[in-house]
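Read through the structures below before going on.
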Structure I
């Protein structure tokens, strides 16, 4: 198989394609012929050596924690009926999703309906699940005014669509005209470039903020929430999660969507009906370019790797 391996922490160039034997599934595992692999901004931090105690890895390691594809081989104790089925699954802490073949536990598998493309399934395995869970925790109702930061990212674009479908007025914040244009295409009520000074000055107060950016952007957005409103600080690419500095607002963080495996599978089954914004699809060998786009904030929507 072809797989991306990281022998030392560093910039995206440390993502090196190598050839290796196909992995053999252990008892309770399956091997998947990967059709599409998810990429996450968090993976760029781990690759750079900033995973810390929460996301520890031992060098060398193989990144990639979510794939969609077809089961080709099953390990001992796994139902043989899985062979030939299209599935989407998290690969777990073992990683290895940036590859043409990956292992996953049988109890992590979610069947992919015939009408759902592999790339769609890979694009929602994390962002779609988290978006649905967030809106269960911080529900949006018809007539609400909702501000979504990092709105042109993989999860942000899904949140925009879900909030609009709920009947909310959506203020979508992102960086740069290319991203704002895509948000207009999604139907956002208002778009705003949060790289501009005082970007919140012209905005009316909101009932809810769904903050996927963090840092200064998140702190500015928190100030817009009406007393009694909600703030979800689940993102950190702009400089760390937004701290809860207000007592008149219900604040939740990323810990609120740390789901048990069975919860994740249930949400993933629902997420397969979503329409993710897939902005970039790179060949597996160009994983470095994919990470570079994530780090430089040029990526729009979800970035996928394909064999």
Structure II
């Protein structure tokens, strides 16, 4: 996880809660009077608030209750199939003329970059008569196959890119069993620095001068906090290797950032218009979450003195 997106669904909460409550009412009305269905009815009733409007921190509690009630064997498997029918993500995710779908949800997202890697834009276009439409994949932080009752829970939805959500990255890894950084909850624990290849602490000063050829530098990711979860996220999403292609652009950005204060002062004295740090970053620093590579660009600006740390 590169960026925190705790407010990503802020504009969609009301519509999604209404949708989910109607879906639950419909699903419960179809349950029979069998022992298993009564247990399902009671489980949903006990966890309904979490399922419909609970925070990401609440979800683990419902998972523990799921295991407590249904165990890990045949009963849970049968219950899971019934819950998949009630919380039908497949129907929600498809293009349709329904008033609320995954396309409508994603169109309300506050950010349009993959929060796991921030390498890819994740925009949305609603389908209509002229366009097919598109949206980002939605990762279930707690997988819908293992926890079908959370298949439509908003605080379990992470808009991301196809690579992060695919078999080469997250795949079927159970984040409940192997904790990873959660973009909806955790602070941003991974940062970036441009360092010398094979450098050590004694070479930091030399690295900052940027007097060596570009190929002597590479982009390094480092963990600031949440060590265990951050390490798991870096490994699962292969962040260190995926960011290596940006070492060259990071080097050139660093050269710009290193002299930006003097350059801005000179331009303001000699030109008839003002320039600012955002003209070099290509976005206001506070908006780094909204553009691909935003976090790494801000980290480089901080490292080379263009922004306060």
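Taking FRET efficiency 1/(1 + (r/R0)^6) of positions 18 and 298 (r between Cβ atoms, R0 = 35 Å, to 0.05) as the measure, the highest value among I, II is held by I.
For distance in nm of label points 7 Å out along Cα→Cβ at positions 74 and 154, find whichever of I, II sits highest and give me its label. Let's see the in-between values first.
On the way: I: 2.8; II: 4.0.
Sorting by distance in nm of label points 7 Å out along Cα→Cβ at positions 74 and 154 in descending order puts II first.
Given that FRET efficiency 1/(1 + (r/R0)^6) of positions 114 and 170 (r between Cβ atoms, R0 = 25 Å, to 0.05), derived from a single structure, equals 0.20, which label among I, II identifies that structure? Structure of origin is I.
Of the structures labelled I, II, which one yields 3.0 when distance in nm of label points 7 Å out along Cα→Cβ at positions 242 and 258 is computed from its coordinates? Write out the running numbers ahead of the final one.
Numbers: I: 2.2; II: 3.0.
Computed on structure II.
From I, II, which structure was Rg/Rh (Cα atoms, Kirkwood Rh) = 0.98 calculated on? Value 0.98 for Rg/Rh (Cα atoms, Kirkwood Rh) corresponds to I out of I, II.
Quick check on the output: 2.0 is distance in nm of label points 7 Å out along Cα→Cβ at positions 58 and 226, derived from one of I, II. Which one produced it?
On the way: I: 5.4; II: 2.0.
Only structure II yields this read-out.
Which of I, II yields -12500 for helix-only ellipticity at 222 nm (-39500 (n - 2.57) for each DSSP H run of 4 or more, over all residues; to 500), as computed? Among I, II, the structure yielding -12500 for helix-only ellipticity at 222 nm (-39500 (n - 2.57) for each DSSP H run of 4 or more, over all residues; to 500) is II.
Every read-out reported here was derived from the displayed coordinates using simple, explicitly stated rules and does not represent laboratory data. It should be emphasised that the depicted structure is a prediction, and the values quoted were computed from it without experimental measurement. Cβ atoms are built from the backbone, for glycine too; each structure is taken alone.
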